[in-house]
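The following blocks contain the structures, represented as structure tokens.
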Structure P
Amino acid sequence: MKGAMDWVALGALLAAVLGVVVAVWSHRKATYAQIVVHYSERFERLLDELLHAMHVAREEPYEDPSKVPLPFVKYFNLTYEEWYMARKRYFPRGLWKLWIEDITVLVQEPVVRRAWEALRPTFERQPRFQAFLDALSD
């Protein structure tokens, strides 16, 4: 009888452990989803401003960061936050790879590249982020 009780106890323990694992996994997936929705919504709100700024932007380089239109500043700040969150693994890797493709398309636009060149010094305390965007904009 004692052997059967040991098996029942072991089965209950395994079921409890499995329940905790499933709960943690589900919570993590839900958290990912909330973070992705949050950053996607922020980008969607910024996109119209950014496209307008790209359309009316000047052809010559900006003399200093204070001359760069605000939508570009917002975009690079948002991109920095996304990059940081990806490095801390708050985003699934597959999603981050998709976002990198979208970021690349934008930063390779000449007008966005000019804005990045002017704003780059403002990120001097983040040399890895500078190198990340520099590599994408080449």
Structure Q
Amino acid sequence: MGHRTVSAATLRNLFLSGGAYYLSWWLAYPLAFAYSKATGWIIYHGNFAAAVVMPLVTSLPYALVAAMVGASVALLVESKRRLQWAAFPAALYAYYGYVGHHWFGTPTIPSQVGPAIGALLPAISCMVGAVVALRYWLTRSVGSSS
């Protein structure tokens, strides 16, 4: 059996994408605190507003920071497949955003909608940030070379 070696660029990209995820929380928590002071007075009436709108509003600062993480990872990694490296922090956002929600009894489907939205919105915005940054970077680099 042969040993597989990992290239230095792969390790650098792994640490860059994981480190960007880790450092994003140093920005996300103060941003979310300030955002909660601005939106804390909102009252969500009804089942739809409480289950869907409230998680969208409360996870918006995390989604904004996640989009910046996706863009920075996509632009800073050394790879031909830059978008795949942005999927690593997006998967971390999705996993750690959903793990940790506990219910007293068996959760119903409507009670799981809020945590799922809160976990998936930063993950999706991380990938969207990467796609937008790569498209802007590619069009800018093609436009400047001609």
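No lab work stands behind these numbers, since they all come straight from the coordinates. Just so it is clear, the model here is predicted, and its values are computed rather than measured. Cβ atoms are built from the backbone, for glycine too; each structure is taken alone.
Work out the source of 32 here, i.e. which of P, Q gives that when relative contact order in percent (Cα under 8 Å, 6 or more apart) is computed. Attributed to the structure labelled Q.
Computing FRET efficiency 1/(1 + (r/R0)^6) of positions 12 and 76 (r between Cβ atoms, R0 = 41 Å, to 0.05) across structures P, Q gives 0.15 for structure P. With helix-only ellipticity at 222 nm (-39500 (n - 2.57) for each DSSP H run of 4 or more, over all residues; to 500) derived from the coordinates and found to be -25500, which of P, Q does the value describe? It traces back to Q.
One of P, Q was used to compute Cα extents along the principal axes in Å, and the result was 86, 28, 22. Which label is that? Going label by label, the one that fits is P.
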